[in-house]
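What follows draws every value from the coordinates through simple rules; no lab data is involved. Here the structure is a predicted model, which means the values were calculated and not measured. Cβ atoms are built from the backbone, for glycine too; each structure is taken alone.
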Structure P
Amino acid sequence: MLALLRQLFHRPLFTFELLAISFFINFLGLATSIYVIQVLNRYVSHGIDATLLTLTVGVVLAVIVEFFFRQLRIKLAQGVTVAPSYKLLDVVFAQIVLVRSALLGRLNSGQKREIVSSPATIARVYGPNTLTTILDLPFALLFVGVLFLLQPDVAMVASIFIVGAFFVAAISHLPIKKYLQQHSKASNEAGAMAITSMRCPDVVRAFNAKAFLRDRWQNQQKAAIAASRTVEIRRTFLQSLTKTIGAMMGVAVIGVGAKLTVSGEMDMGLMIGANIVAARAIAPIIAFAHLGPALSEAKRAIDILGRFSQMTYERQGGRDLANINGGLELTNLSFAHLQESDPLFESLSVEVARGKSLLVVGGNGAGKTTLARLLLGLLDPNRGQILINGINISQINLSWWRQQVAYLPQEPDFFDGTIRENLMTLNPGVSDEQLRVVTADAGLSKFLHNHPKGLDAQLFNDGTNLAAGIRKRLALARALTSNNQMAIFDEPMEGMDAEGRSAVSKVLGAFIRSGKSVIVFSHDSGLVSGTDMVLDLDHTPVPKLTFRPSVISDQT
């Protein structure tokens with residue numbers, strides 16, 4: 001709720017308008033009480049129809065004006081709440097794409113879903129209805145003040161119940177906070193089971209994983225349902241309690257009012273009117289109590305985003321270089337993953353001059369992909385430097401650097417969208433002719449020609465609707481949309497058929513012949529032949545560098 005109040009404080013003029021309109025709404029809400037009192041005391045006593053007509057017309061006008069004020073307040077409240085919701089969505093997405101890759105990799109699928117869904121939860125809870133409910137809260141004092149003007153003894157009785165209802169409303173979120181967390185955790189894990197089952201149906205069936213996944217699914221769903229039921233029971237109890245307090249207040253007000261009426265200290269109209277005013281006084285408090293569970297959800301969502309926002313962001317800004325004629329140099333490089341004491345490699349030093357090629361070999365887990373990510377600035381070394389034209393990569397604009405590099409990752413991922421859209425992410429200005437060239441170089445011409453939609457074919461689920469070899473060729477085409485000043489290929493032959501391997505070899509050969517630097521990562525030194533240098537990451541802790549003649553073959 002504090003986040004919502006901060007939005008009001010940041011827009012004082014809007015807040016003043018909302019409070020002014022809320023005052024008129026609540027002030028006009030007194031009209032029905034005054035109408036009842038006047039009808040009972042004046043019309044019933046004297047029977048003058050003109051009096052009844054005048055009172056009725058007046059209260060009808062007041063009700064109509066109150067209705068229009070409420071509609072106006074909702075529109076103003078949307079102006080306060082909708083724009084910050086959009087801004088929050090933008091901020092969260094900006095954080096998602098800026099948080100360091102290594103930190104994102106430590107989040108499980110449930111945590112990622114919570115982060116993505118939290119802005120929608122906050123927007124739903126901190127909407128116009130919640131804001132107007134909170135704005136009505138202070139005006140409960142207006143009705144209490146009117147009660148004291150009507151009859152102090154009745155006002156004192158009503159105040160006791162109103163204070164009790166406010167206390168319940170204030171603590172309404174506390175009993176269910178723990179169960180909301182339990183429900184969220186169990187739901188996330190159950191969702192992960194379901195997503196795995198749908199994303200990998202062949203694995204589920206081929207390895208008879210149905211029973212295993214079903215048991216885990218059922219256990220998590222049972223835990224989620226149990227927590228949800230507890231939340232609903234607590235929520236219903238709190239709602240019933242506040243309604244009971246309101247009903248008991250009505251009984252007490254009528255009881256005390258009746259006694260005062262019999263003693264001549266009140267009249268019938270005043271007693272009934274006081275009961276209506278007391279009901280209006282407690283109504284916003286009861287409504288606020290009903291918001292308790294929703295406010296707890298919003299608070300949890302804010303906490304999730306707060307923790308996420310504290311993650312370290314990838315460095316922004318830096319220098320754009322004229323070129324990378326000086327090549328790339330690693331000096332005394334060392335890297336160890338978080339919470340691991342032994343480094344993957346240390347004291348790694350190698351220079352890849354312009355026009356030279358380096359083959360990095362090593363078994364699974366030796367650090368090949370890690371080193372490739374270091375070269376792209378996706379990870380930071382624990383020690384040492386990565387120099388481009390003699391300048392530390394920490395001083396260079398990473399966006400500029402990545403546009404210079406033809407990067408082919410070992411496991412290519414794609415966005416949901418068309419092939420054309422995926423190929424244009426690195427270079428939005430690439431032309432159709434350039435796309436034709438890069439897809440031809442990647443060996444995709446036949447595939448695109450035979451596909452009815454060609455470049456407009458749709459990709460989804462990270463592009464897994466395509467064959468693995470086609471995905472790898474598509475990643476190669478995407479890499480070639482860069483400025484192609486250097487090539488960094490991670491296991492480029494993996495998953496390729498003979499035609500795909502030939503396409504990769506030709507692309508690498510073209511890089512070398514044009515005087516560009518090439519760095520290839522592979523577990524098999526025989527897959528790529530003729531590089532100038534070979535760096536063996538299996539030689540630990542200091543990788544071994546050897547030199548050999550430079551001729552990259554166009555043959556596989």
Structure Q
Amino acid sequence: MIMDKIIGKEIGIDFGTTTTIVSYTGKKLGKLKQLKYDGEKLIPSVLYFKSKDEWDIGGTAVTEAEIHPLAGVANFKSHLSDPEYVYEVTAENGDQFKLKSREAAKKFLQKIIKGMENTLLKEFGSLGGTIERAVITVPAKFSLVAKGSIKRAARDFGMDVKLTKEPTAAATDYLHNYAEFDKPGTTILVYDFGGGTFDVSVVQRQQDSLKEIATGGDNKLGGNLLTKRVMRYLIERIEDYYAISFPESDEDAEDLEGEERLEYKQNIAEIRRKANQMKEALSDETETENELYLIFGGEKKIFEAYLSRDDFEDMIRPDIERTVDIVQKTLAKAVEKGIEKIDTVVMAGGSSNVPLARTALKEKLPHLEIDPATNATFLISRGAAIIAERVEKLNKIALITNTQIGTKAKEGTVFNKFQMIIEENTPLPASGSRTFFLDHDGQEEYKIPYYEYDVDNYPGMTRTDQDGMEQVDILTVKLPHGLKKNDTEIEVRFDVKTDGNIEINATAKDKSGNVIKDGSGNLSIKHEQDWE
């Protein structure tokens with residue numbers, strides 16, 4: 001019997017801090033569609049553990065976590081830059097365990113992929129059900145460590161996954177849909193305001209490719225921060241109304257135990273949920289009301305909350321103005337690189353639906369034309385799906401570095417001086433090298449920690465222990481016996497590839513320049529090799 005050929009499918013995943021969206025090309029008319037998980041296109045990036053080995057995601061997880069908050073895990077994407085960050089989980093059945101953010105991402109993506117495979121089977125029958133390729137989007141300012149964590153999380157269960165930047169995916173979908181702009185020379189500014197991050201990119205359409213001209217962003221500025229502003233507003237009113245002191249964060253609630261801690265978890269989850277609902281409602285309405293169901297001392301309370309759009313905008317104005325400042329700085333970089341005109345501004349990311357974002361852009365940058373027709377919510381996942389279908393496009397997107405790459409150096413009495421090797425906004429591929437010297441005769445191992453520095457958001461930093469510096473990994477060079485300090489040097493070359501991966505080659509030489517020993521290593525996370 002001849003087996004039906006299984007048709008591989010390509011998908012684009014906008015893996016968001018608060019919500020995830022998956023796009024694919026449907027059977028009918030070949031149009032882009034979104035995966036419906038539990039009937040919803042916007043899938044909350046939330047896990048809920050029934051036991052250590054059984055979990056739900058999405059809207060179901062959110063609902064279940066309302067009852068058992070200690071079994072819920074959210075915002076794990078925000079912690080992917082920290083390999084040591086741990087969630088302490090108490091599952092619904094009482095299982096207690098610790099969960100790292102990368103493992104949380106892996107478990108979430110597993111469910112997403114399974115849901116997508118089931119959808120393809122229903123839509124295409126026996127000719128569809130396998131996923132041939134996935135493109136996952138990441139913020140433009142996402143760290144190398146975080147990107148490595150996502151790749152590992154996906155590939156741990158056999159996915160062929162590529163990463164692309166969220167603004168680049170948004171530009172891809174926009175140009176795909178608006179033929180009048182899809183021509184060489186068109187320059188687009190993408191304002192990408194997501195749940196956890198803000199990015200801006202100036203992207204130019206060239207003859208057969210997209211070229212990143214300039215990027216900017218802030219990994220700590222997103223819709224979650226706007227929700228926190230509303231949470232603070234609600235907490236202050238709850239405290240006044242009930243004459244209590246309410247912890248605003250887990251750190252403030254560390255001393256709570258037993259029922260008090262459970263009540264706190266339930267209350268803060270309810271406040272966060274209703275704050276987010278009120279924030280979203282104010283994108284369409286000028287005022288909103290909501291009821292919060294709280295528990296204090298075992299007694300159920302109903303708190304009625306009201307918020308006007310004017311008051312909300314007063315709370316978030318500094319945050320929105322910060323996004324505009326980043327846009328202005330990015331535009332200045334683009335001008336330095338010869339860009340004279342921005343043809344249109346594309347709003348992407350769910351938080352771009354906040355009316356003040358568009359208003360502030362128009363006020364501060366009246367010369368920019370903001371496209372009114374884009375669907376900010378689905379733009380990124382749709383663009384990722386297009387790139388996944390036409391994988392050659394990944395090699396036709398000319399990217400740039402978003403941070404400085406460098407190492408730790410000794411300068412005078414300073415032992416942790418940052419020494420830049422590759423500058424930010426350098427077209428990829430890019431490379432740089434530095435020479436190191438032994439600490440003592442007979443040294444057989446040389447450790448070289450290397451870092452990325454977010455100079456845009458933390459200008460003026462000079463030491464590796466300051467804000468904006470993030471250690472990527474430590475390269476360990478093994479050396480032969482008997483080397484002399486004054487006769488040996490180690491030349492280390494860093495190569496950043498077109499996809500953002502780093503390859504490192506270390507060569508030990510004598511004072512005449514003759515090679516003593518070669519060693520090489522790829523960027524690793526906790527010394528796991530070959531995460532590309």
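From P, Q, which structure was helix-only ellipticity at 222 nm (-39500 (n - 2.57) for each DSSP H run of 4 or more, over all residues; to 500) = -9500 calculated on? Working through the options, I get structure Q. Given that mean projected area of the Cα convex hull in nm², derived from a single structure, equals 30.7, which label among P, Q identifies that structure? This value belongs to structure Q.
Given a value of 0.00 for FRET efficiency 1/(1 + (r/R0)^6) of positions 279 and 503 (r between Cβ atoms, R0 = 41 Å, to 0.05), point me to the structure among P, Q it was derived from. Structure P accounts for this read-out. The value 4.4 for distance in nm of label points 7 Å out along Cα→Cβ at positions 95 and 159 was derived from one model only; which of P, Q is it? Here the read-out was taken from P.
One of P, Q was used to compute Rg/Rh (Cα atoms, Kirkwood Rh), for residues 119-406 alone, and the answer was 1.27. Which one was it? The correct label is P.
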